[in-house]
Structure 1
Amino acid sequence: MSDSFVVEIKRLPNSEGLPLPQKMSELASGFDLYAAVEEPLTLDPGQRALVPAGLALAMPAELEAQIRPRSGLAFKHGITALNSPGTVDADYRGEVKVLLINHGQEAFVIERGERIAQMVFQLVPQVRLAEVEELGATVRGAGGFGHTGTR
């Protein structure tokens, strides 16, 4: 196995009785997050809500946590993470929350303990920006959206 990192996780008072984030299979890349709502939360079509996960993290500087939608909620109900992937920076110590939106045609009720998103840890390279007068040429050049094809 390659390098491993320790991510500290703190349960917040609203997470009492909920599981810690967990992978649902051995090779899963994401840890499922659970809704730490005090009472059911109804998302009407087109409505969005910031849903608490009941935890805070402390990560090494080399990591970020990406908050991503759960494919089952998206496919079955049209529920997705609005700012996907959301980023939890290594220096953030507040509660992890998930911005969900209902793109479906029916109201959706988020129950306490429902799996609402997944959290994937990614390496963050240390990058230094260098201002220059000119950039090196490429075949593509400044070709932007749709530049490589019509479909």
Structure 2
Amino acid sequence: MTDLPNTKPPVWFWIIAVIALIWNAMGVMQYLAQAYMTDDFKSQYTAEQLEMINNTPAWATAAFAIAVFAGLLGSLLLILKRRFASTLFSLSLLGIVLQLYHNLIVIDTMEIIGPIAGIMSGIILIFGILILLFSKMASRKGWLR
């Protein structure tokens, strides 16, 4: 198997990579706010919603952490033009799917939080899929080494 020559990515590659980095950094910030139960985080939720969050099983919390931290590292590697970014985005997508399973199937957050939970979950899933596909395409085009 031969490696493709390392070609220069177009400007839109960098735009997407920076958007991915910002998106995943926001995910990490949300995870840390939830993990540390900051006052700002708690002010966004009702007592019932906070109880639901406090009762989240460890596996779902771990899935959240894996999703956001693997996504952030994948984004950094994408900016550094490293092929391993796709592996991290795959791991991130797995974390997203596990977390969404918990949130939408196990506890039905749409009933507790409302339709915004389903909308945001869909956006997160779509972004996870698209950034994974983007990283694989970038690798095929020889933009990643």
Tell me which of 1, 2 gives -24000 when you compute helix-only ellipticity at 222 nm (-39500 (n - 2.57) for each DSSP H run of 4 or more, over all residues; to 500). 2
Structures 1, 2 compared on distance in nm of label points 7 Å out along Cα→Cβ at positions 85 and 101: the greatest is 2
Candidates 1, 2; mean projected area of the Cα convex hull in nm² computed = 13.4; producing structure is 1
For structures 1, 2, calculate mean count of other Cβ atoms within 10 Å over residues 29-36 and state which one comes out highest. 1
If FRET efficiency 1/(1 + (r/R0)^6) of positions 13 and 117 (r between Cβ atoms, R0 = 30 Å, to 0.05) is computed and equals 0.90, the structure in 1, 2: 1
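Rule-based calculations on the coordinates, nothing more; no lab input. Computed from a predicted model, the values in this text were never measured in an experiment. Cβ atoms are built from the backbone, for glycine too; each structure is taken alone.
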